[in-house]
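I've put the structures underneath this note.
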Structure 1
Amino acid sequence: MTPVDYSRYQTLHISRRGPPVNGVPSVLDIQMRADGPGGNGKLPTAGHEGHWELSEIWRDVGRDDTVRCAVLRGSGLGFSGGGDLALVQDMATDFEVRSRVWKEARDLVYNVINCDKPIVSAMHGPAVGAGLVAGLLADISIAAKSAKIVDGHTRLGVAAGDHAAIVWPLLCGLAKAKYYLLLCDPISGEEAERIGLVSLAVDDDALLDKAYEVADRLAGGSQSAIRWTKYSLNNWLRQAGPAFDTSLALEFMGFAGPDVREGVASLRERRAPRYGVDQ
């Protein structure tokens, strides 16, 4: 078994750890970099390169016979800071960019679902955007109690697409999903565990140790049993594929509309958006 070469990934820091198999550590540690290309040094943000890498990495994880489990985590002040505003601006003004990012957003969801290796996420601080997609679609999602989970699509002026329609109602029920997706209210890690949005919430200083413990247990278990169980359970997500495809199309239609321009402007100016309401 020859390990996959992950050197092409520039916004992800990738290392190996965990129980060895034939002398090779079997857990892949994937860290979204705050200091990578397009990053701001504080939070991992998804620019042009980072968005593609986060969608593509799961193909390599799936075909890497030396990997039994993957851990996804953030760096700096949080798990993920959402899309870089320059990328969002390009999506709003450039059809080719919008079409490319739509495909990446689609691939991110389906690649995580179809990756046959179990994925564990460890979320601390802000968890937003593409990182949150992978974090909540992970097979076991672990959040620090103080984590701040936000789906900010409607605040930006576009529909809550990507992972929202495919997994939130399954995890926390339709009523809670609508409340948080329509209003973009933040959810703490502790509350996310209470409503079923994440698998587990732990004290902040125990987050990484717990994620590694879970990953090591998965790596040491029966690989056929674990992978086939994941495949079977993820059919709940696959049957929601049409709802996901529709939501993603509606989200990206919104990137061609006027509200997203106001949403981006309000974020740049650090003010509340004004969507046609009298001031």
Structure 2
Amino acid sequence: MKWVIDNKGTVNTSVAGTGYCFGKNHPHYNKLLGCLRSNNVEHFEALYDYGSSLERYSEGTVEVRNGSLYWDNHPMPELFTERVLEMRESGVNFSPMLNFLDNLSDNPSDRSIVELFDFLQHKDLPITPDGCFLAYKAVRPDFKDIYSGSIENKVGNVVEVDRASCDANRESHCSSGLHVGSIDYVLSYGHGTKDDDGNIESGANNFLVCKVNPKDVVSVPSDSRFMKLRTCRYEVVSILKKVYHQPVVGVVNKSDNNFRLNDFQHGDGIRNAWVVNPGKPFQ
């Protein structure tokens, strides 16, 4: 692909026989330049007209206003837009995201919904086919929680408390409720590390993958750059062995095409998880 940039940064180019012009006011200006440099035609076309393409892909569930993605009048973070684009380009249909938004609409607190978007701006927090999301937790060697040593967090356990007992004030940085976090937060909290390939070195503590339904999110404390989350319920899915970057994680039951999340609770942890790609062979 060839292109010309004028002294104001406006780009004129021809891609697959179609002429395009965009300036620095385009929300994906730098990424479009990256596509031109790497000759990525499909990604360029999706980013250039991402508004209408996302609306078509989501069957009208989300809409784009002035370059921003909205769901139910809630502005969604840029990372969410990137995740939806990644899902589309990977051949994943919109149903996991639709299920996520349906679950989110069941959250009784509009404030919790807005705060969850702050948390999900962090990477490596994939959603599941049934519309939940995966986050992480550091626990003691005996799988009890680090803070109190009283909560059992073995794989398969569902940990739940009364929502009313959870502190909904995000300015209460360490308070009542169940907590999960981003990968960087829990590695820091639990004194773990990861190498350049995303392999986890757990040290003395264990690190877990937890499944959270967005309807159960209570608050995202304002400290630690919104990297931890307070919820009233989570399910311990697996021991974390390797960070992964897919937008959707799960397993398809080929016999009835239902999703069975327990199928990726292998002893080797999350590295055995599949990317859900309905209608196409497993990747």
Structure 3
Amino acid sequence: MERQITSEIIAQFAGFLEQSEKSPATVEKYTHDISRLMDWLNGGTVTAEKMRQWKKLLLAEGLSPRTVNTKICAFNKFATFMGWNDLRLKSLRVQRTMFRSKERELTRIEYEKLIKGAAESLGKQSALIIETIGATGMRVSEVKYLTLESVKRGSVEISLKGKIRTIILPNKLQRKLAKFADERGIKAGVIFKTRTGNPVGRKQIWAQMKAAALKAGIQPGKVYPHNLRHLFARVYYKATRNLAELASLLGHSSMETTRIYLLTTEESHQKMLNCLHLVC
């Protein structure tokens, strides 16, 4: 039987990813990459030789090794889903990054400007969503689990992949959220809602953050929900120096993942070296 990729199969793959409790962002990314692969194959059979050609093409297009690896990861997941384990590709070897790009690091000052910009241009809810993610380190996909009941309790409990993750709410944030709910007449359930009463979604939060960045005069490349988690991680670790505790708060199963969040810029690293006073 010929191995081919069709729109129907990609839809089934998306369902498989959702059942595996992959985040909406991951589902969207993987299905997008497989759809582009389908377009490239143009109805042709999926073979080991074709996949090697595809891998070479990605490199020839000038994509970074990390970007190529994310596409390879998407295909390998798809190959596993299809039972095509003999077609799985090897990832490129990538040297671990030592520094975080200054152009992508959201500073604390910019974070505060972002909240102010959101409040002025979009309203209190948008500003409070940004502040909630920044102050707790929660994922954007977890915002929908924030309810009035969890605000009163002081923590949000999220069940995912058979594990229960608890997100603690700072006292000041609790008071802000309770006041917001009271002003909106929310008696129970989800705190952040759309005009139609549905929970605010990832795409809406993303768009609102970009609009707030424009208002605040912050580079758009620095402003996206996941970068708020990076800011939370850096600030928390600087205050506690407890990597294991931070990994638990972020919901990471591996501390190696958490270490990525703590990368500093070359400028920050140089300042630390200067403080050593080892040059006579």
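When helix-only ellipticity at 222 nm (-39500 (n - 2.57) for each DSSP H run of 4 or more, over all residues; to 500) is computed across structures 1, 2, 3, the figure -7000 traces back to 2. When distance in nm of label points 7 Å out along Cα→Cβ at positions 64 and 160 is calculated for each of structures 1, 2, 3, structure 2 comes out greatest.
The greatest value of volume of the Cα convex hull per residue in Å³ among structures 1, 2, 3 is that of 3.
Quick note: the coordinates plus some simple rules give every number you see, no bench work behind them. Bear in mind that the values here come from a model prediction, so they are computed numbers and not experimental data. Cβ atoms are built from the backbone, for glycine too; each structure is taken alone.
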